[in-house]
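Novice: Following this line, the structures themselves.
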Structure P
Amino acid sequence: MGIASYFIKNRWLYAFLVPGMLYLLVFKYIPMFGIVIAFKDFSLTKGIWASDWIGFDNFAYLFKSRDFYQVLRNSVLLSLYQIVWGFPAPIVLALMLNEVRRMLFKRVVQTVLYLPHFISWVVLTGMIVNFLSPSTGVVNMLVGAFGGEPISFLQEPAYFRTIIVSAEIWKDLGWGTIIYLAAMTGVDPTLYESAKMDGASRFQQIRHVTIPGIASTIVVLLVLRAGSILDNGFEQVFLLYNPLTYVVADVFETYTYRIGLVDGRLSFATAVGLFKGAVGFVLIVVANRTARLLGKQLW
């Protein structure tokens, strides 16, 4: 069968690819030509191509800026906290739910845990502000009931990362759990039967059958998460941070927004975004190769 005949035979399958490919082309690849702004003194009146070239001046200024290192530290630390605490959470919960034998209870729990995924960050941050309010918040009411003084959680840098990471875990826990539960359905049931015949306990079956069965899914998701280690999300941070918490809350997304759209320094903001994208590309390549080399030896 020739290439032309193959495409004709599977034309409807490729037709389904067209909307996704158009989306990637229009919103992902064509805008990449705009990175040339990072190497120019961009002027809205002159346009992209007529603006003056300044080479790597924006990057030189970026690496000399104290704000850059603060933003880099905040972005990396926030992502590491999310990986350390947030990445294992859906795995543990999926393993627990997989051991539940009452299907009704299992489905109800899955539904309840999955619902927060559909709550927008605008609504969720409003809930957080209300819960943590120093005057009317439920949390501070409990603190007062035990004789403590009200705490302005959202104005204290020490609490910001804990609040953000906890909110993200609560919001995305159900989604991650469903992914791992779906992966567990692909584990061969005969492996569990063989383990039982060998006298394996439930914990040993989890350790030697279930976890190795979903190891590839864990590795893939970990690689994707490692590649986006500088991506902390814009909405949740922007809606919760304030000048009092900039020292721990300011990440690349909010920093780029302020210097690009608020201050109008579009060239410098593009340089920041290009640096972030380059680091993300390197990280995901390294993580992918590391996973290929060590993935088979993990379990």
Structure Q
Amino acid sequence: MSQGCILITAADLAPQALALLADYDIVYAGKTPTEDDIVALCREHDPVAIIVRYSKVGAAAMDAAPSLKVISKHGSGTDTIDKVAAQQRGIEVVAAIGANASAVAEQALALLLACAKSVPQLDERMHEGLWDKATHKSLELGGKTIGLVGMGAIGQRFARMAAALDMRVLGFDPYARHWPENVEQADLETIWRESDVVSLHCPLTEDNRQMINAQTLAKCRKGVIIVNTARGGLIDEAALLAAVQVGQVRMAGLDSFAVEPMTAGHSFQNQPGFILSPHIGGVTGDAYVNMGLGAARNALAVLAKSGGTIAA
């Protein structure tokens, strides 16, 4: 007998995670669900848990599912979940923190190296039959300073990668419980002033929204590289575009954007100085399984506390 319904705000979930949820009816919201889709499915199926991959889950969805006990994020960022509304309704919000840390840190490193070494641009020119050895100069990262905003699982992993490149690593995170030995603790003003590279690894909150803006970019070293594998809302996109166009920012390597998915006509498209990827930092085969397992286990743990099931 089913112990209730679990709604997945996507078209799939790792088989290993589904095996943990075998006692529940699973409902999928599809590849690109809207908020209205989520509300309608909650009203129809009254899930006891929602595993969030795509779309937002707000108060309307929660009110449409009176049996809802837990909203479990398939990953670490919970900014697409209305946590205030959930708390007011006694619904627990949990996240699979660290499940995709390796994948996202590797994407940050890939973007950094692509920016410093002009990999995409040189590849394109080589395929056109051009040979730029006499005119091209890359940026050497050894000895340069990188400032990391956010020192959670992803930030700490990326810090080790940067240190392995012989970079000086600065870090800012007022909430960090453990501080890595190879990272100098710094405030944001020091990050802006002293970094040759700034990389974002923090959650998006109302306090740090558009923390990269015209004022903070003006404080940075001329030719700074900006890397963002966190949330697009951390950056004022118009200000970043202007800073790239005047050379204050050498390159920007971005995996997340203020509005997703990015659509045709975005100001970053076909602009020199930008290397873009479609928010796929955490999308690897291993991370897909790890995030699914983490989200399923977290949901089951909350349901167990509420008498809904036995935790796996």
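Just so you know, all these numbers are worked out from the coordinates, no wet-lab data involved. This one's a predicted model, so the numbers in the text were calculated from it and none came from an experiment. Cβ atoms are built from the backbone, for glycine too; each structure is taken alone.
Novice: Among P, Q, considering only mean count of other Cβ atoms within 10 Å over residues 69-76, which has the greatest calculated value?
Specialist: Sorting by mean count of other Cβ atoms within 10 Å over residues 69-76 in descending order puts Q first.
Novice: Out of P, Q, which one gives 15.6 for Kirkwood radius over Cα pairs in Å, for residues 93-188 alone as computed from the coordinates?
Specialist: Computing Kirkwood radius over Cα pairs in Å, for residues 93-188 alone on every structure in P, Q gives 15.6 only for P.
Novice: While we're on this one: Given 4.9 as the derived value for distance in nm of label points 7 Å out along Cα→Cβ at positions 37 and 181, which of the supplied structures P, Q does it correspond to? Let's see the in-between values first.
Specialist: Working: P: 4.3; Q: 4.9.
The value was obtained from structure Q.
Novice: Can you say which of P, Q returns 18.6 when mean count of other Cβ atoms within 10 Å over residues 53-60 is computed?
Specialist: Q
Novice: Quick check: 1.08 is what I get for Cα Rg over 2.2 N^0.38 Å, calculated from one of P, Q. Which structure matches? If you can, show how the numbers build up before the last one.
Specialist: Working: P: 1.26; Q: 1.08.
The correct label is Q.
Novice: Just checking, which of P, Q has the largest value of distance in nm of label points 7 Å out along Cα→Cβ at positions 245 and 285?
Specialist: Numbers: P: 3.6; Q: 4.4.
Looking at the calculated values, the largest one is Q.
Novice: Please state which of the structures P, Q yields -19000 when helix-only ellipticity at 222 nm (-39500 (n - 2.57) for each DSSP H run of 4 or more, over all residues; to 500) is computed from it.
Specialist: P
Novice: So, one more: For relative contact order in percent (Cα under 8 Å, 6 or more apart), which of P, Q scores largest?
Specialist: Working: P: 26; Q: 18.
With respect to relative contact order in percent (Cα under 8 Å, 6 or more apart), the highest-scoring structure among P, Q is P.
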